[in-house]
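Below: a set of structures, written as structure tokens.
Any read-out appearing in this document is the output of simple, stated calculations on the displayed coordinates, not a laboratory observation. These figures come from a predicted structure and were not determined experimentally. Cβ atoms are built from the backbone, for glycine too; each structure is taken alone.
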Structure I
Amino acid sequence: MMRKYLKYFLFLFLFFSLLFISSIDKDNYKTGSYKSTLFVDPAGYNVYLPATFQHGFINNFPDKMDSIVAYGFMLNNEKKVITKFTYGVALLQSPFYLSGLVISKVFNITNTGYSPINNLIIDISGIFYACLGLFLLIHLLSHYFKLTNAIFSGLIVFIGTNTLYYATIQPGMSHIYSFFLVSLSLLSIHKFTIRKQTKWFVVFCFAFALLVLIRPINIIYGVVFLSFGINTIEDFKNRLGFILTFKNVVIGILITSLIFIPQLIYWKFAYGKFIADSYPGESFAFFTHPQIKEYLFSPHNGLLSYNPLYVLFFVLTLFLIKKKSWQYLAILISAAIIIYLSASWYLFFFGCGFGARNFVEFSVFLAFPVADFFNSQLNRSLRIGIGVLIFFCVSFNLKMMAAWDVCFWGTNDWDWREYRHLLYQKPKSLALNLDSVNQKKVQLSGSEKVYKIDSLELYSPGINFVPNHLTSGYLKNVTISVDVYGISETSNAQLACMGFYKDSTLSYTAIHIKANKNKWDNFMLKTSIPFHATKEYLIKVFIMNNLKEEYLIKNFRISLN
């Protein structure tokens with residue numbers, strides 16, 4: 001009984017821990033922010049839900065919402081909702097989405113489908129399926145290995161690869177849902193072959209059909225599912241004979257049809273035909289000459305560059321291939337096909353993302369060779385050495401994940417300078433030098449020098465810098481701090497950060513300064529500065545005194561990292 005409740009406690013602990021990590025950056029919940037959950041691809045996956053339950057697929061969708069979410073979907077001239085993504089992710093999100101509608105109604109919370117509550121709900125949904133996928137994986141591992149080994153191996157795969165990133169930072173992407181579906185498919189095929197109960201085959205068909213609907217390339221994983229737990233060719237033949245009965249084939253066709261028919265209907269509505277190419281201009285352009293070197297090793301989302309733990313996974317799988325030849329051989333063959341096809345895609349780095357994001361779901365399979373290795377009667381020193389190596393790989397993944405800012409901002413696909421500074425870059429600090437300003441406006445407040453902004457001064461003295469003059473790396477985040485003493489009855493000034501290139505304003509961020517009269521207050525502005533490699537890119541930080549009020553300022557400084 002205690003163990004039963006412990007499982008629920010651990011699930012809730014993991015869920016709320018991941019939710020906390022996800023919510024650290026409050027931009028997650030701002031509509032239209034590039035760091036918000038429903039932005040670009042996640043908005044395209046999710047759009048089926050607001051279209052179905054709130055706005056409809058034609059005419060009534062909020063104006064310009066497609067541009068606000070950076071065209072994760074399109075509203076065409078007829079005001080039709082056009083998305084290149086299938087509805088599989090939205091189907092899994094639907095219970096959470098409907099719960100959000102009810103909560104919004106009861107508590108009178110604004111809910112447009114893209115309000116802060118909607119971003120939060122999609123975070124909760126993605127994190128829930130991440131936790132459930134991990135628990136299903138550990139549950140399956142525990143059928144073959146000791147529970148401690150199963151937990152260890154499952155967690156290594158989860159936190160040692162970019163799976164953790166997509167479970168917390170970008171839970172609106174499809175990958176964490178595929179991670180759950182791969183775990184569910186493996187567990188259900190295992191239960192079906194052991195217990196021979198039709199209900200488990202139904203679950204497998206549902207999970208596998210949905211997995212393929214979300215990303216058709218996932219059909220390759222069927223090789224691993226059929227080979228799971230198989231050691232010989234005779235076992236494989238028996239497995240096929242056991243699964244491919246007339247009854248099971250009919251069940252499989254019915255469930256697959258049930259899953260795919262709604263998608264065919266949507267394609268007919270959106271593109272005018274039941275089978276449509278929803279990715280025009282995006283293809284396997286490098287199929288005859290795949291960019292394998294770039295896909296594996298490039299600092300621009302290379303598989304091994306960001307998740308070196310995969311090297312160990314593949315080595316362990318090769319090492320153990322004689323022990324469970326068919327299962328592990330199927331894993332390696334599937335990995336080779338996925339790598340080849342991914343390297344053949346017209347963008348080997350798959351746009352913005354952390355590492356090779358299409359390997360997230362594949363990581364489920366690699367938990368088994370890890371558990372198998374630590375379950376073997378090998379030299380204790382070797383196992384300790386592998387354990388230490390895993391620790392450093394996990395630490396590396398966490399460090400890169402903490403430094404990541406949605407996309408790789410290097411100047412090209414082999415920009416190792418940007419990659420190096422993701423690992424470490426010493427922050428830079430700058431301060432306003434009061435000895436270099438108009439000394440008639442410099443006063444003493446106690447033992448400190450302060451500067452007086454009077455009613456004739458629209459712009460205060462500020463801090464100007466060219467980012468590329470400060471460091472060999474790329475500074476992206478700036479924290480501005482200033483102490484302000486109110487003199488006037490009102491306070492409406494702004495603390496501003498502006499980016500200029502050849503006299504053109506490229507960026508502007510500001511906060512209002514609501515200073516109390518006759519009192520010192522600290523004001524802080526945190527923002528990101530867009531990257532530009534040119535040395536002509538200038539940042540200016542200053543106080544804008546629009547209403548000609550009077551202030552004293554001190555400790556005006558900025559920190560860059």
Structure II
Amino acid sequence: MHRSQGRDNWAAMHQGFRWQVPDAFNIAQACCGRWAGEPDAARRVAIVAHGAQRETLTFAQLQQQANAMSTLLVGLGVRRGDRVAIVMPQRFETAIAYIAVLQLGAVAMPLSMLFGPDALEYRLQDSEAVAAICDESAIANLAQVRAQCPLLRHVVGVGGAAAQADIAWEAQRALLQPEFAPVPTHADDGAVLIYTSGTTGPPKGALIPHRALLGNLPGFVCSQNWFGFDPLRPGSHSEAVFWSPADWAWTGGLMDALLPSLYFGRPIVACNARFHPDTAFTLMQEHGVTHTFLFPTALKAMMKAHPEPRARFALKLQAIMSAGEAVGDAVFNYCRDQLGVVVNEMFGQTEINYVVGNCALGGRTGQGVGWPARPNSMGRPYPGHRVAVIDDEGRECPPGVTGEVAVNRLDVHGAPDPIFFLGYWKNEDATRRKFTGDWCRTGDLATRDDAGYLWYQGRADDVFKAAGYRIGPSEIENCLVKHPAVVNAAVVPKPDAERGALVKAYVVLAPQVAEARAVTTGGRASFDADLVAELQTHVKDKLAPYEYPKEIEFIEALPMTTTGKVQRRVLRLQEEERARARAS
């Protein structure tokens with residue numbers, strides 16, 4: 001290591017950790033209700049809105065408005081277990097909606113405001129959602145697919161969506177009682193349904209129980225360098241202020257940012273502006289942000305824009321967690337030397353989140369807490385999680401041998417790990433295939449070294465990360481094939497120094513289009529450019545902006561197996577070989 005990070009306490013922390021999961025548990029009560037019952041509830045800030053007005057929402061206000069929204073939803077016929085879609089960016093009403101849905105025993109289904117009509121329609125239909133809460137960012141796309149979602153009985157409009165929705169939230173809020181009796185829930189009851197991209201078939205809905213929040217907390221606390229609390233003084237006070245550009249509709253923004261911050265009674269900054277390095281630094285300075293979750297792509301952009309940020313910005317950062325892809329040496333060193341924080345990398349996925357990572361504590365590990373971070377390593381299993389690298393038969397691989405990262409249902413003491421999802425929505429077969437005995441497979445390949453650190457080696461399937469987003473080829477390929485010019489398509493990652501990977505599509509054209517391309521008199525390059533732009537717009541409009549292929553290559557035929565399956569691996573290896581050739 002370039003610089004000492006102090007003592008290694010990882011083994012002792014693992015051995016000393018025990019889960020305490022109550023039978024009855026509700027995320028809304030843990031993240032809001034208990035704080036709203038404290039004497040300082042009217043002063044304790046839950047959310048700060050970044051902007052000129054710098055509005056705040058206290059825990060008392062969050063609870064009162066959530067109570068009103070719960071009353072509204074119950075009046076609309078929403079019952080325990082019903083799915084309610086939440087389609088909004090980082091804003092007060094998004095948090096209010098989560099608390100409202102969860103405390104009435106329903107299941108919150110976060111949907112990104114970036115989703116186009118096709119993406120929304122599939123998830124609303126598959127989940128059988130009975131209601132949706134959205135703002136102006138999503139109301140047009142939602143209205144476009146409403147007729148194809150007969151079970152979606154009610155749409156509640158927030159802000160600029162009020163006029164196009166069935167019910168205007170702001171108009172109803174003042175008429176509703178600010179009291180609501182929470183519905184008792186078991187820790188194993190479903191709380192959140194998040195759709196995650198897969199390699200084959202459409203996206204799968206992962207049903208997350210209330211207890212999963214508790215399963216997240218060891219990783220959150222470790223990766224956030226104890227989140228402002230004194231690790232040697234239980235019950236100590238924290239002055240932490242959190243912010244992350246991660247969308248609250250994704251696992252990273254919801255389970256790694258919004259809910260843990262509220263659980264610990266600390267404020268989180270809400271900002272729905274498009275990410276920009278200047279905005280990020282200005283926001284962190286203005287709000288005194290102490291803890292953050294930033295994707296490696298964001299950190300790379302910040303490093304390029306402001307190589308010496310402390311010369312311009314007064315920062316109070318105490319911890320940076322990063323996930324989605326490897327940070328790399330340059331960014332690791334930048335965070336340590338220029339931001340004054342050793343970045344803690346983290347690994348997890350929607351189904352089993354926050355299971356591996358680091359807890360550098362800025363090198364202050366001499367009192368029995370924390371362990372060194374190693375650049376480019378995924379980290380080590382967080383306390384409470386038994387994680388291993390296994391082979392195809394479910395046997396643990398020896399150090400240095402590549403295998404699949406897997407998490408055991410039981411921790412190192414034999415107690416059930418609360419981090420696990422309940423299963424894939426209406427897809428028992430996919431749920432069964434996720435497990436080998438008690439091991440839950442992640443689909444990610446890694447090696448383990450003698451010290452227990454994991455080193456990422458790629459995907460076991462064809463899902464990949466691009467600019468921090470998880471990309472499932474199937475949904476994009478299906479969208480491309482819907483275009484009349486396309487017969488078949490395969491989507492693979494193209495290595496990219498800035499984003500880790502770009503979305504690239506190999507496309508087989510329809511015969512008439514291929515013929516027109518062959519005889520065009522306007523020039524092949526011009527024909528291709530126009531068609532590529534048309535296909536990119538097609539995907540961008542129907543799915544999400546981050547999913548559209550940044551590059552499209554036309555090909556006569558896709559590599560196929562004898563059973564007719566597309567061999568994406570062949571194309572992926574081709575892109576990797578091209579990248580090596582460019583680099584040399």
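General observations
- Value 18.9, calculated as Kirkwood radius over Cα pairs in Å, for residues 120-287 alone, assigned to which of I, II: II
- Looking across I, II, the calculation of distance in nm of label points 7 Å out along Cα→Cβ at positions 232 and 272 that yields 5.9 traces back to I.
- Computing helix-only ellipticity at 222 nm (-39500 (n - 2.57) for each DSSP H run of 4 or more, over all residues; to 500) across structures I, II gives -15500 for structure I.
- If you line up I, II by distance in nm of label points 7 Å out along Cα→Cβ at positions 264 and 480, the top spot, with the largest value, goes to I.
- Source structure of the calculated read-out (Cα extents along the principal axes in Å, 77, 60, 53) within I, II: II.
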